[in-house]
Structure P
Amino acid sequence: MALGFSLSVQGMESNLVVKHLANEQNIVVLDSVKKFLLLPVQDDAPEGKVNIVVNNEGQLAQSMNIRLARERVDSYVPLDLSAYVNQKVSIDIAGMPSSSLCWKELKMSDSFDMTNKEMFRPVYHHTPVYGWMNDPNGMFYKDGVYHLYFQYNPYGSVWGNMHWGHSTSTDLMHWKFEGCAIVPDAWGAIFSGSCVVDHNNTAGFGKGAVVAFYTSAKATPWGDVQSQSMAYSLDNGKTFTKYEGNPILTSSEKDFRDPKVFWYA
């Protein structure tokens, strides 16, 4: 499911410098960091690779593959930079020609409005506020709240950059978007899986911990690989800590994904 959104921002500025290198390599230097860098997207453009660099170190375990605008802007997606305010930040963008429209349309902003203004968006079926979604993942009910996780690309309107998006509801009709719960890491993108509520602390993370099991899917020059990983939440599924022993289950099979886990006495 691909969804765009109408973007309205306050305090929007373009306080940045773009440096073009050879072979479609580019560096965007941010003189002052606001909460979001708004990336202009063209749905049918080839993907470029985007990473955040602070103190010469990449901040993303995996580069994000984003279809930045070359000839037109179909929508904007926000790159969250709130963790780097008051730091020297550069954005490393590979695979984008210097003639692309995106260099003129990049903007920084402290806020933006994600209110649904789209005529044909479903009213009570769940949709993300922007980006692309697919499989529902890890649903559970706890303390009066329904939790829905889902395959989510926050950086475009097509498949890619798989995260677990998160939404909550108290009636299964009105949904609140909670952001990205589990993000890609060194073991790969976050494919589908399941959650269990560990009422009796059988896993040792704490009584009532929410334990998520998911597929880590990594693209390599030798082919894609898949393994199973785990994360746990101590705040009712809002944030997750990835298990230090990931991946927890490996296989030589090419297609090895989507763990469905339940408690068994």
Structure Q
Amino acid sequence: MGRTYHAYATNGEAANVQHATSTDLLHWQPAHADPLPRLGDWAEPARPLVWAPEVFAHGRGFTLYYTARDRASGKQCIGVALSSSPDGPFAPVGTGPLVCPAEQGGAIDAASFTEGRHRYLLWKNDGNCCGLPARIHLQPVSWDGTRTEGDAVPLIGADLPWEGGLVEAPTLVRRGGHYVLLYSADFYGDHRYKTGYAVADRLTGPYTKSPQPLLSSESFGGAVRGPGGQDVVPGPDGRDRILFHGWSPDGSDRRLLYVTGLTFPDGRPVLG
């Protein structure tokens, strides 16, 4: 009882980061203030588009990851900001981006994973921007997520026909004794966007992919178009939910937030 859920999304007309709250995952109240009113000085001011925010609590406050255009390299890279409240305002940390492998096309889609006293950052090298392979990586970071503390390990790339040569937007959970890596694939801009998953016995893999996507336009009978950008959270009853976004089925250019049940029999995700 008393749980408040916070949803953060790619920039809107009046904010670098969109923010809304809910107590039941069904009814959402948009926030009026931008939780990230200022970007790091490294971010390109002429291109303020902010992508794929991720927020987590670290015990003494909250950390926000965001993707913006790096003025030095011209690539999209991951920045970090801190706040004492999940509502913000989050203040940028550091003089440069946290992760910015320009030679690999940059980095996007940060996600956090915690195991014991260890924190990790998942991210995608944005190779598809420049004719390079795109892979999802895992990298150890400090407990507040503001420093990398080891080399990045590639977990998966795009090697299945339905992925359309692209993987991104990772989410990592541990269920049933397995590490379950959910990810988005194919073209974001229309009904082809999908969510798949891969399973491993060790954190760094190897990960074995499901041959078919977990979420797709077809799996929802067209009621959701291009489902992706997923996250897994416990619902008010303690059972897992998967939240994701998809294009409105009415054909408009709105991308909406959806939620449905999720179970993990034998450590593999099944929609509830």
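Each reported figure results from applying straightforward, stated rules to the coordinates on display, with no laboratory input. Remember, it's a predicted structure, so these values are computed and weren't measured experimentally. Cβ atoms are built from the backbone, for glycine too; each structure is taken alone.
A value of 19.2, 61 was derived for Rg and Dmax of the Cα atoms in Å; which structure in P, Q was it taken from?
P
Taking mean count of other Cβ atoms within 10 Å over residues 153-160 from the coordinates of each of P, Q, which one would give 17.6?
The structure behind it is Q.
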Value 10 of relative contact order in percent (Cα under 8 Å, 6 or more apart) was derived from the coordinates of, among P, Q, structure Q
Candidates P, Q; FRET efficiency 1/(1 + (r/R0)^6) of positions 57 and 161 (r between Cβ atoms, R0 = 30 Å, to 0.05) computed = 0.15; producing structure is Q
Candidates P, Q; mean count of other Cβ atoms within 10 Å over residues 89-96 computed = 16.2; producing structure is Q
